[in-house]
1. Given 3.3 as the derived value for distance in nm of label points 7 Å out along Cα→Cβ at positions 3 and 115, which of the supplied structures 1, 2, 3 does it correspond to?
2. Computing log10 I(q)/I(0) by the Debye sum over Cα atoms at q = 0.17, 0.21 Å⁻¹ gives -0.97, -1.31 for which of 1, 2, 3?
3. Work out which structure the value 6.4 belongs to, where distance in nm of label points 7 Å out along Cα→Cβ at positions 27 and 99 was derived from one of 1, 2, 3.
4. Of structures 1, 2, 3, which gives 1.9 when distance in nm of label points 7 Å out along Cα→Cβ at positions 19 and 107 is computed from the coordinates?
5. Of structures 1, 2, 3, which gives 3.5 when distance in nm of label points 7 Å out along Cα→Cβ at positions 11 and 139 is computed from the coordinates?
6. Could you figure out which one of 1, 2, 3 the value 1.6 for distance in nm of label points 7 Å out along Cα→Cβ at positions 59 and 131 was computed from?
7. Output the label of whichever structure in 1, 2, 3 has the greatest value of distance in nm of label points 7 Å out along Cα→Cβ at positions 51 and 67.
8. Hey, helix-only ellipticity at 222 nm (-39500 (n - 2.57) for each DSSP H run of 4 or more, over all residues; to 500) derived from one of 1, 2, 3 reads -27500; which structure?
Structure 1
Amino acid sequence: MYVILIAAVTQDGYIARHPYESVTWSKDLYLFKKQTMGWPLIMGSNTFKCLQKELEGRDIIVVRRDDNPKEIIENLNTEKCFIAGGGKTNTRFAPHLTHLYLTPHPNIFGSGVRLFSGKTDEMNLVFEATIPIREEEGLYQFQYRINSDIHHSK
């Protein structure tokens, strides 16, 4: 199964200014909707609380601290699912990720919620595709496969 982390990130690696931010700065929401439609979407409870509207057409799985990421993934009967954070959830699911879909935005927050809010193993990324979002603004989604043959612990 493909387990894909999908995120809009600032140039300094943040996904939000604080854990309760309703993200309005992301310019790739239409692509997020297109890519996740019809697939399970896993997120943490803080991220779920920040949603401004219901994400229709997706099975939303809200995880809590005591949930087991491996069990959640194993109980899905689908060819792929998406992880949409926050940082703690991304960190907990990091060992199970197969792909990263990242959209760097022209913002710098200086502090906030990082893409991974905790220790993760080093990931060797293999570039797969660039998806144009707003070419005139230099905004693209970069898609990577995680090379599981090269896995380094810190």
Structure 2
Amino acid sequence: MRFFETLVPPPVVATLAAALMWVIAGAWPELRVDIPAARWVALALAAPGLLLDFAGVLAFLRARTTVNPMRPHKARELVTGGLYAWTRNPMYLGWIPILAGWAIYLEHPLTLLVVPLFVAYLTRFQIIPEERALAAAFGAEFDRYARRVRRWV
């Protein structure tokens, strides 16, 4: 299973999850539910997710460390401040409300099932390998950080 670790960039995983949600909504149109103001509710969910994503990227850029999720071993700095004092993965966490917003936009309850699948995939094939690389690079500093700050929330 290690072959799949850090193989697919997280934005691609999120895009594939969104595409799967769209396919599900199209495959079972009879399960669609009418959600009043679905577009506004979707936007209200997705906007904070985008802000989390951008804030996480900005923190990495300020620290002058790699933003490339495919090369976690290239990290030169362990970012622990700002959002990273609250969650170890704000960039990935941001995708959850974005995908939930997409599910609301699609107005299809089955599409929400994709969100925990996305979380499970990212945890196993992206986050755990990243954390292994960070532990190897930063040792006790990362261990203390990981004990203090939760992986997701």
Structure 3
Amino acid sequence: MPSSKWSAFLSLFVVFFSGAVLGAFAYRLYTVNAVAAVPIAPQKKGDTPEEFLRKRLAEMKDRVKADDQQLAQIKQVYNDTREQFEQLRAKMNKEGQQARVQIDDNQVAKIKAILRPDQIPVYEQIRAEHEAARKRHQQEREQANHK
């Protein structure tokens, strides 16, 4: 075949081949299966202390074969431990609150040292607005938790 026929043949081959590749790509692109949205189950809240204790005592009775006297002693140990953790949590909350107030006061003092005297009232107004918004948000969260 002459050179011009080969180039015509090659050109047609390239055009048809590129069309086939483009068609395959487009087919793949438009026929991809959609991802099915799977609803996430709401997270289960933890057991109440009474439910936890009941389950643990049942496990001790069934698996460890603890007798009634042992179960009464084990129940007392669990109750004492829970009380100790509640005391620790209250102490940590109180100390944490004191630390947060101290850190916040330190931040405010540093920012006020940077600002000019005419800027400080505006900064204090902004802080008051943020504090009011924080309290509103906290009240809404507490009301939602009580429902």
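1. 2
2. Label of the originating structure: 2.
3. Going through each structure in turn, the value belongs to 3.
4. Label of the source structure: 1.
5. Answer for the origin of the read-out: 2.
6. 2
7. When distance in nm of label points 7 Å out along Cα→Cβ at positions 51 and 67 is calculated for 1, 2, 3, structure 3 comes out on top.
8. It must be structure 3, since only it matches.
Readers should treat all values here as calculations from the given coordinates under stated rules, not as data from a laboratory. Computed from a prediction, not measured in an experiment: that's the story for all the values here. Cβ atoms are built from the backbone, for glycine too; each structure is taken alone.
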